[in-house]
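Pasting the structures here.
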Structure 1
């Protein structure tokens with residue numbers, strides 16, 4: 001696992017801070033509402049979106065069932081094309097290899113395209129410690145890099161900031177003129193001018209991968225900015241950090257996933273730039289890297305593949321579940337405490353960061369309303385996985401909570417005891433207040449209004465004919 005997980009705060013503290021920030025909540029809600037609306041419009045263009053989702057789910061399940069063989073096939077194709085492959089069992093292994101590649105290239109400047117996998121392994125601090133200047137070239141990633149933050153959303157990292165905050169950030173960190181207009185086109189123009197220098201100077205480019213095609217050894221990159229193509233075409237060395245599950249067996253499967261990926265994320269038929277990288281620069285080609293290195297990242301995925309939560313590895317990182325989640329829209333991504341926010345993060349964090357005690361609580365950041373599964377393009381049963389993780393956490397916790405639930409179950413499993421307890425509940429409104437101060441109820445009651453029983457039961461009113 002990465003060593004930079006979950007700051008020394010609780011989920012409750014982080015969510016309380018986020019909910020208290022009205023500007024953040026407004027920015028997040030406005031962005032996710034826009035994405036969610038565009039998704040519905042984009043899917044409506046398809047003849048049968050649900051049939052396509054079922055096909056995509058089946059394709060991802062087939063990939064996971066055949067994953068070892070597909071990984072070997074993919075690696076063989078990359079090697080045949082003249083590329084290099086690193087098998088990285090842990091985040092530390094992946095960081096070590098990438099640092100070695102950068103040092104071997106004599107590189108001091110690295111340009112990165114947006115990659116959640118590199119966030120997962122804390123790659124940027126490792127490269128900086130090795131003496132390399134690392135610049136995020138995706139606009140949203142560059143913004144949060146300047147702010148010293150982590151992504152708040154997996155496809156729109158800086159959606160929690162508005163244009164006025166971004167303008168102020170540019171003035172404070174990269175010497176933008178105070179007169180810089182807050183119109184988005186002007187902010188983008190300024191960023192483009194600053195980042196163009198990075199593309200031209202970088203000796204190494206680093207990307208993630210949306211899809212890796214086993215049959216051809218190709219890397220598919222989905223972006224809405226041209227930075228992905230510049231990062232892969234201009235530097236002498238291209239490094240890809242690939243989560244081992246992000247494979248398609250062939251181009252038929254890749255096409256199926258691409259048909260849903262952009263529509264689910266932003267409502268587009270295809271992203272503005274859907275790029276394919278197949279090997280390093282070939283003879284007679286005028287651009288592309290001299291070297292291509294693919295780091296195949298495990299980092300807990302093998303254990304996940306072998307367990308009951310393996311369906312989570314089918315996630316295609318579209319962000320649709322975040323955009324419909326009533327919890328995420330109130331808190332943004334930082335409240336989840338690690339790289340992956342929203343419902344998909346509430347599942348992945350306890351699984352991939354299982355060695356961190358704080359990780360298990362993130363599974364509680366859900367209302368279990370099911371909106372996430374309804375939006376998921378590969379129909380991952382997110383609410384079922386969350387329930388399973390909560391059961392596991394409760395089993396590990398033991399003690400007072402388990403005893404309380406057993407007592408409640410015993411009391412209400414018998415009609416006479418049920419009648420007696422509900423009658424007792426009407427005797428005083430003080431009981432609700434007391435429950436909020438008991439060890440079992442205290443955590444639940446914090447931030448909530450404890451329910452107060454009515455002074456008269458329904459069954460009594462029924463008998464009285466009221």
Structure 2
């Protein structure tokens with residue numbers, strides 16, 4: 001059974017607009033723009049059946065919840081939970097970022113470089129580490145949610161909160177990767193979706209379906225900052241994807257739906273500046289890239305052999321049911337511990353990781369700050385790159401979902417103290433609806 005978590009950050013607040021630290025301060029309220037954002041988020045989610053709603057009681061989140069649930073016409077009532085309160089930054093709350101930099105320069109540098117190690121002195125003279133406390137808070141919240149909702153029926157719950165607490169919830173579900181807090185971005189009124197399933201070896205298996213989806217807002221992608229940007233796309237659907245066959249390195253072309261997905265991605269990216277483009281040398285990503293770039297006709301595609309899909313060896317062309325007959329134990333191992341498996345006459349996920357990440361670093365080391373680069377590749381390739389960017393390992397590839405035609409955005413940090421930032425992951429709303437409805441495929 002699946003427990004789907006819909007994580008929504010509150011809409012634009014008065015303190016957001018003024019660039020003030022909010023923390024647990026309850027003086028910040030939704031702006032008129034934030035109210036509109038909350039309504040649009042409700043519209044994006046209105047077709048879904050929601051089993052329960054949990055919200056931070058702080059008014060900027062509570063107002064977002066009220067506006068959002070207006071689209072559900074009273075079908076569900078929120079539960080206000082103290083474990084969804086934002087990070088407690090004590091005397092920083094209410095200050096502008098520039099004021100914090102001026103008065104607490106060393107502490108602010110720690111906040112930027114290693115937020116888990118930031119130590120705050122309370123008004124009573126005691127000290128505490130706010131993000132480490134927030135992680136414990138996230139653990140407490142998740143324990144309640146899993147005990148209440150991960151049972152014998154599929155359920156969808158909506159969680160409305162704040163930037164830091166939602167990031168801590170996501171990172172707890174991902175196993176707290178190193179520097180994880182700085183590796184992801186959550187914008188106002190964004191939607192992130194995490195799917196949890198019971199697992200025979202642990203309490204649950206988490207999968208990130210999407211992060212920071214703002215396609216229901218304007219602009220539909222996070223604004224580009226001063227750093228270079230990569231738009232990473234998985235190729236469109238093929239007939240073998242549709243049939244659930246293992247494709248690997250057999251060069252199957254796009255089917256008609258896959259072509260439509262690529263064109264939809266191109267339409268979604270029409271107003272986005274693209275300076276360079278790279279693709280796996282196989283036909284399905286190359287054709288996807290060509291269709292996307294119909295709206296950017298002056299951009300040429302460079303083909304990269306190191307971005308080709310994982311070699312499934314003797315499994316290629318086969319359905320899972322066919323593989324079970326000859327390699328049942330190996331298939332189970334692939335599903336439970338992919339990092340331990342080499343497919344018959346095929347590759348390991350570590351082999352794919354090594355070549356894909358090496359290619360990624362070669363490409364991204366040559367991007368100037370004003371540039372945006374398109375990369376189109378495959379399911380396993382994209383998953384290994386994203387695991388690398390999120391601080392995960394080859395063992396964690398099932399934690400990441402990549403839908404056919406899904407769009408991911410990465411900000412490439414030029415600051416050696418900061419990791420690259422995944423600012424959107426697997427947005428597929430341009431294909432219809434907030435949920436990823438692309439075929440499951442066979443990876």
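Couple of notes before you dig in:
- Winner on FRET efficiency 1/(1 + (r/R0)^6) of positions 183 and 415 (r between Cβ atoms, R0 = 25 Å, to 0.05) once structures 1, 2 are ranked, highest first: 2
- Structure with the greatest value (metric Cα Rg over 2.2 N^0.38 Å, set 1, 2): 1
- At a computed 14.0 (mean count of other Cβ atoms within 10 Å over residues 95-102), which of 1, 2: 2
- Source structure of the calculated read-out (helix-only ellipticity at 222 nm (-39500 (n - 2.57) for each DSSP H run of 4 or more, over all residues; to 500), -10500) within 1, 2: 2.
- Label whose coordinates, when semi-axes √(5λ) of the Cα gyration tensor in Å, for residues 263-406 alone is calculated, return 30, 17, 13 (choices 1, 2): 2
- Among candidates 1, 2, the computation of log10 I(q)/I(0) by the Debye sum over Cα atoms at q = 0.13 Å⁻¹, for residues 199-278 alone that gave -0.40 used structure 1.
- Highest-scoring label, criterion being distance in nm of label points 7 Å out along Cα→Cβ at positions 311 and 423, among 1, 2: 1
- Here the criterion is distance in nm of label points 7 Å out along Cα→Cβ at positions 151 and 231, and among 1, 2 the highest value is seen for 2.
- Ranking 1, 2 by distance in nm of label points 7 Å out along Cα→Cβ at positions 127 and 159, the structure that comes out highest: 2
- Here the criterion is mean projected area of the Cα convex hull in nm², for residues 167-342 alone, and among 1, 2 the highest value is seen for 1.
Readers should treat all values here as calculations from the given coordinates under stated rules, not as data from a laboratory. Since this is a predicted model, take the numbers as computed values, not measurements. Cβ atoms are built from the backbone, for glycine too; each structure is taken alone.
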